[in-house]
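In what follows, structures are represented as structure tokens.
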Structure 1
Amino acid sequence: MPKRIPEESLILIEDLLQSHPDGLSAREILAALTDPPSKRALQFHLKFLVDNHRIKKVGQRRSTKYLNITATPGIEKPEVEVHEISISESGREIQRYLTQPQSVRQPIGYNRQFLDSYRPNDTNYLSPEERSHLLRIGTTPDVTGQPAGTYAKKIFNRLLIDLSWNSSRLEGNTYSILDTERLIEEGIEAESKSSHETQMILNHKTAIEILVDAVDEIGFNRYSILNLHGILAENLLMQAASEGRLRQIGVGIEGSVYTPLAIPQQIEECFDRMLMSASEIIDPFEQSFFVFAQLPYLQPFDDVNKRVSRLCANIPLFKANLVPICFEDVPREVYIEALLGIYELNRIDLLRDVFVFAYERSVARYATIRQTVGEPDPFRMKYRTELHEVVAEVIRNRLNKSRAAKHIDSWTQQNIHQENQDQFRHAAERTLLSVHSGNFARYRITQSEFYKWKDIWGA
């Protein structure tokens, strides 16, 4: 699988071209960027943007120029399928605002009023209808009345892989779901992946294990959240002393005009205020979303803030024996836009859309709790033949998890339209993980082929 490019780097190029309607050459782009990548990396970034119809390439050789599609008359961006996420009109207003170049967006700092104006159990980010909907679909009748964390423990093996992979994926981690399962269950690192990516997933594994095992002891207090950061940040920061410690330096947000607080005392005050408010919220979904929004906005740590917020969002769900949120199918680009809406506008609308969608997809992932048949996944229906074909090839060729991930990636690039490749790749890997002795016949696989493959599947 090719190395992922940070979305923020791509947005910087798009913003630059937005302000130059006549286009720029690669050399001019390199000279204009404040913190430019290497010449070779820039060429790779430009190719990616062109291939994904985000910018247009015109001319040949030395006369080649790149143009921002939205700034070029007569050129329209194609509609891209975004995992069926339903974005509200207020959410789309935020997206439209973010299409403006950074140069014309108003620089802004941390707004203390955004936190202070929130009154637990009086202010509500989620409407009563939304909270009722989430409670209805997320309730787990088979563990009602059981100790906190019972449901999370019941699905623990699946949750550990799902949440570790999805949360890492939202950070740009390029591990496949198959590679993640192999690393978590067998301790085998994926080939060609960086040690940073491997460490990120292993840190998630440890953090999730502790959250579930110690669910009665974990809460929205300094001890819990600082230690959660310490686990998620282990061996990933420049200074080991920053792991589990509140930020003492100023930071910037790449791709944004937002500047977080820089004074340690103010960071500490807001951190404590945020935890106090969170701990007082009664509704588990409101509590989950409050931390999901406020923690990354504050940026209380040197780094790893978003990872902490995603795992923190599960604390009230674990405690209430609700279906956890594993961020299944959440589009990374929409998630980033939603956070920028918080950072620059203090508007929760788009992030709320993402949260509700993420929870609905998580419930669908753990649909075994439901006593009725769920609605078919439209994407899997659309690509049913292709999914069956690639899964059958993996089984017939007796590929283990590592080789299967490479084969799926190669097959997808050759057979699936680029706009849907990521989603198809994930669906194919999920399908492989669900193949067992009671359902392999649907792939036109013989018993002999299935059992020969199963013997080496984990090798």
Structure 2
Amino acid sequence: MQAAYAPFISVAESIRFEITPQSLLPGVPVAVKDNICTKGMRTTAGSKILENYVPPFDATVVEKAKKEGAGIVGKTAMDEFGFGTFSTNCAFGVPKNPLDPERSCGGSSGGSAGAVAAFKLPIVSIAESTGGSITCPAAFTGTVGITPTYGLVSRWGLVDYANSLDKIGTIGKSVYDAALLLSVIAGYDEKDATSLRTQNTDYTAFAKPDGKKLRVGLPKEYFSSAVDSGIVKEVEMLADRLNSLGFELEQVSLPSTELAIPTYYIISMSEASTNLAKFSGLRYGLQLEFDEKQNIEEYFTKVRTEGFGEEAKRRIILGTFTRMAGYKDRYYLKALKIRKRIINEFKQAFAKVDVLLAPAMPILPPKFSEIEKLEPAQVYMMDILTVAPNMAGMPTVALPIGRINGLPVSVQVIADHLQEGKAIQMASIIEGLNGR
């Protein structure tokens, strides 16, 4: 299975289970995205510059999973530092979609979703999202992905992409499985300055529909011509079915959606260029022989030239540009203002409805031969449905609702901050309608 689909870049040599009668994950195999630190197990973030980095500690989420009886089975392939939509920017091999090996698993948590989809055993994955990196691969592989509220899950031990956007979440075969893992890893962590002081919650309780009819909003901008018509039709059919069951549906508007892509990439690239500055070949990561004839800047350049991939270099350069004197106000600070506007628009929508329902991705999982023909800007546009809720820090649940020509069609349920329960409840209702 691993050879056919390559979801893992490294597999645990041995698996230890610390099981007690109270364990929430007794003997459950857990895959971990490769930008989340695992003690004694290589953590590369999909980059050659960290090819041989072995952390001496576990990330908080890994530590929590182990304490609940889980076993870490391996690290999953990903786009380098999270820079991608199709997991084709990984330095150590591209994960293939178990539904069709000629197609992408999505990105950047492609290996995380691919591992869950490929194996028959009840495996779950700890994944991470910056602009849609849980929703996208879940949609492309027909799995369930939960992206939590920003700060609900500790980021301590995460190799940063963009600090104000990164969120660790879960991927499972069902809403219940993904909710169970979220119940384990969520919660306050004093080691993470962005961690929210929230009470521990059993999110599986929301995966058991109680008959309550939630108010559902349909953001009109998410049903535009930019989305495959077949996908739109499947989501509209789902909405009609919910309406027939007595759910109150209302069209809402998120007018700044058209600004989401440039806003997201300005913010994320600016923060990424700062975060990646620490990979210089001195303290850890790729280190090359130092030529005494070189000055230190020439050494840094050589390390970063050999260690970073093409997409990483592109984002570092663009992010550095947007932070330069004379451009910071014009780009980065303006993008932060638009981000605030996007958050306010979501808040206005949630004053009317409990959850939003929309297509998860604008396309079906593409073939690698199709991806090769895309320009970078075209790839960035694939994130049009996911970057706004991620920038706003809203929780989302992505799950399959049907198939077109054998390929999964998924919907995303978006809720207000810290309203994971409502998103999971709605997702579970939808899952029940599809007989899962």
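Nothing in this text is a laboratory measurement; each read-out follows from the coordinates by a stated rule. Computed from a predicted structure; not experimentally measured. Cβ atoms are built from the backbone, for glycine too; each structure is taken alone.
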Computing Kirkwood radius over Cα pairs in Å for each of 1, 2, the value 23.6 comes from structure 1
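Distance in nm of label points 7 Å out along Cα→Cβ at positions 66 and 378 was computed and gave 3.3; which structure, 1, 2, did it come from? Mind showing how you got there, number by number?
Values: 1: 3.3; 2: 4.5.
Only structure 1 yields this read-out.
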Computing helix-only ellipticity at 222 nm (-39500 (n - 2.57) for each DSSP H run of 4 or more, over all residues; to 500) for each of 1, 2, the value -9500 comes from structure 2
For FRET efficiency 1/(1 + (r/R0)^6) of positions 138 and 250 (r between Cβ atoms, R0 = 41 Å, to 0.05), structure among 1, 2 ranking highest is 2
Comparing mean count of other Cβ atoms within 10 Å over residues 122-129 across structures 1, 2, the largest value goes to 2
Value 13.0, calculated as mean count of other Cβ atoms within 10 Å over residues 234-241 from one of 1, 2, is from structure 1
